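As structure tokens, here come the structures.
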Structure I
Amino acid sequence: NAPYVWVKTPNGLSSWDFFDKLLNTANVVGTPGSGFGAAGEGYFRISAFNSRENVDEAMQRITDKFKV
């Protein structure tokens with residue numbers, strides 16, 4: 001099992017636009033999917049290597065800010 005959470009970017013945002021928005025509004029950092037090739041565009045990868053509590057917190061921030 002890979003310790004990553006893949007999220008589809010909301011509202012048609014590019015993966016880099018979502019990176020900027022996520023960093024600036026939710027203080028969450030991840031990797032734009034386009035960094036993994038053309039098929040990754042429209043997706044965003046968040047590492048789950050941290051503690052379960054921190055991963056849950058990051059996902060809650062994303063949910064609160066973007067209603068995903």
Structure II
Amino acid sequence: MSYLRVFVYGTLKPGEVNYHFYCAEYVVEFFPAVAKGVLYELPIGYPAMTRGDSNVHGFVLSFKNPKIL
């Protein structure tokens with residue numbers, strides 16, 4: 001079966017507060033992952049990630065139904 005896979009970091013990672021609220025019931029599998037990039041904190045308090053050479057640790061979440069995104 002083909003799943004939609006999304007890299008997440010911060011509060012959307014399994015075990016963090018927003019994973020439970022936004023992802024848990026839709027995720028069919030997850031695994032730790034590292035992506036190359038740079039993390040920034042936006043003035044409104046949210047993180048952002050851009051391309052870069054640093055390692056960003058997070059998880060890949062697999063969703064069966066891409067419409068939930």
- Task: Could you figure out which one of I, II the value 2.3 for distance in nm of label points 7 Å out along Cα→Cβ at positions 11 and 59 was computed from?
- Result: I
- Task: Give the label, chosen from I, II, of the structure having the highest value of relative contact order in percent (Cα under 8 Å, 6 or more apart).
- Result: II
- Item | Origin of the value 2.8, where distance in nm of label points 7 Å out along Cα→Cβ at positions 3 and 51 was derived from one of I, II | II
- Message: Suppose Cα extents along the principal axes in Å works out to 31, 27, 17; of I, II, which structure was it derived from?
- Response: I
- Which structure, out of I, II, was helix-only ellipticity at 222 nm (-39500 (n - 2.57) for each DSSP H run of 4 or more, over all residues; to 500) calculated from, if the result is -12500? I
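Each reported figure results from applying straightforward, stated rules to the coordinates on display, with no laboratory input. From a predicted model like this one, the values you see are computed outputs, not experimental measurements. Cβ atoms are built from the backbone, for glycine too; each structure is taken alone.
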